[in-house]
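Next up, some structures in structure tokens.
Please treat every number below as a calculation from the coordinates, not as lab data. What you see is a predicted model; the values in this text were computed from it and never measured. Cβ atoms are built from the backbone, for glycine too; each structure is taken alone.
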Structure 1
Amino acid sequence: MESLFSTMIVLLLVSLSCFTSSEALKSNKGNITIKWDLISWTPDGYVATVTAYNYQKQRSIPSPGWTMSWSWTSKEVIWSIVGAQTTEQGDCSMYNENMPHSCSSKPTLVDLLPSTPFNQQIANCCKGGVLKPGLESAFQIAVGNAGDSVKTVRMPVNFMFTAPKQQYVCGPTKNVRPTRFITADKRRVTRALMTWNITCVFHKAT
């Protein structure tokens, strides 16, 4: 009897946890939207601009800033990053030359500091991870072993977005309409090769 009761309690807690996460993703209080824009193909992968938009009306991401992570679905590596960095390189022992920035199957990234040299920055990067409502934070990433066409490229999955004393729940990676870009002189429009979106909503304070 006690065993049955314990099992019922565990199932109840699991169901409540799932319900809470599901409800969080339906929140109408704004969200953090991560946009992954593929901008060019490379011999073994692609270059993408990754942007986190803070669509929350009254919640900032304070110092020491946001942390973003995901899982690769195969043997992808990060050749280089501009405007951010991974917290660990991972096991790159199979490379003798041209060492990747990260070989981790689950890389974790953080923003760079405002003091970062300008030649290592891109637009909207390097704020120390601080992200105020209505603003965005971006970095550029070169990914290898990732597929080099719209038919072979693989999306990263299982995104996590964290901030000081804030817990977020992220939804699945979705293939959406490619982002359109307008040049500075507003005379030409280009578009991303592909765009993936991930929506993360505030779950609870920690």
Structure 2
Amino acid sequence: MIAEPPASHNRPADGGGAAPRPNPRPSREDLAAAADKLLPDVITAGLDVLFVGINPGLWSAATGWHFARPGNRFWPALYRGGFTPRLLHPSEQDTLPGLGLGITNLVARASARADELTAAELVDGARTLTSKVARYRPRWVAVVGVTAYRVGFSRPKAAFGPQPEQLAGARLWVLPNPSGLNAHFTPQTLGTAFAELREATRRE
């Protein structure tokens, strides 16, 4: 089961007690060189939740940290949703498996924007993800981005939340994209969406 931090999506946004945070800022050259790079998964067998991003951004590929670009709200949403005991910095991603959590991506290659990906890449990524889930056997798979999920899995009417089908034996959930470009969700509503998944993992 997921380790038990106090769960509340109304937690303070600063995640009191956070560790000092390294903040390397990639140069323009670093970001340009990061295009099409691959970012290793944070994964181990038997996770409670495997979070699936769309694909790494250039900032993530340059730093080696998932959801690393300033303004991305994944880590605050993870904290607000009750998955972590404090707000983690992206550089602390390797602590996630100890909490029963992991991160992978639907498409492995890095790009400046997710809309640079082709439909064929998303479909191929869904097949790769299915094989990965069959290998590592997480209890839940949470895809972070409904549009990518609809295209990759040929589910044009899929909505946020639990999905009726399973993926290689894992329960499926679709979360909003935490990118700062997603103006449809605030930090508070993202936290609520993550908290709903958290509650579901505790019930089942």
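Thinking of 1, 2, which structure, once percent of Cα pairs over 20 Å apart, for residues 42-105 alone is computed, gives back 39? Corresponding structure: 1. Which one of 1, 2 has helix-only ellipticity at 222 nm (-39500 (n - 2.57) for each DSSP H run of 4 or more, over all residues; to 500), as calculated from the coordinates, equal to -4000? That value comes from structure 1. The value 0.95 for FRET efficiency 1/(1 + (r/R0)^6) of positions 34 and 146 (r between Cβ atoms, R0 = 30 Å, to 0.05) was derived from one model only; which of 1, 2 is it? For FRET efficiency 1/(1 + (r/R0)^6) of positions 34 and 146 (r between Cβ atoms, R0 = 30 Å, to 0.05), the value 0.95 is produced by structure 1. Here distance in nm of label points 7 Å out along Cα→Cβ at positions 58 and 74 is compared for structures 1, 2. The highest value is that of 1.
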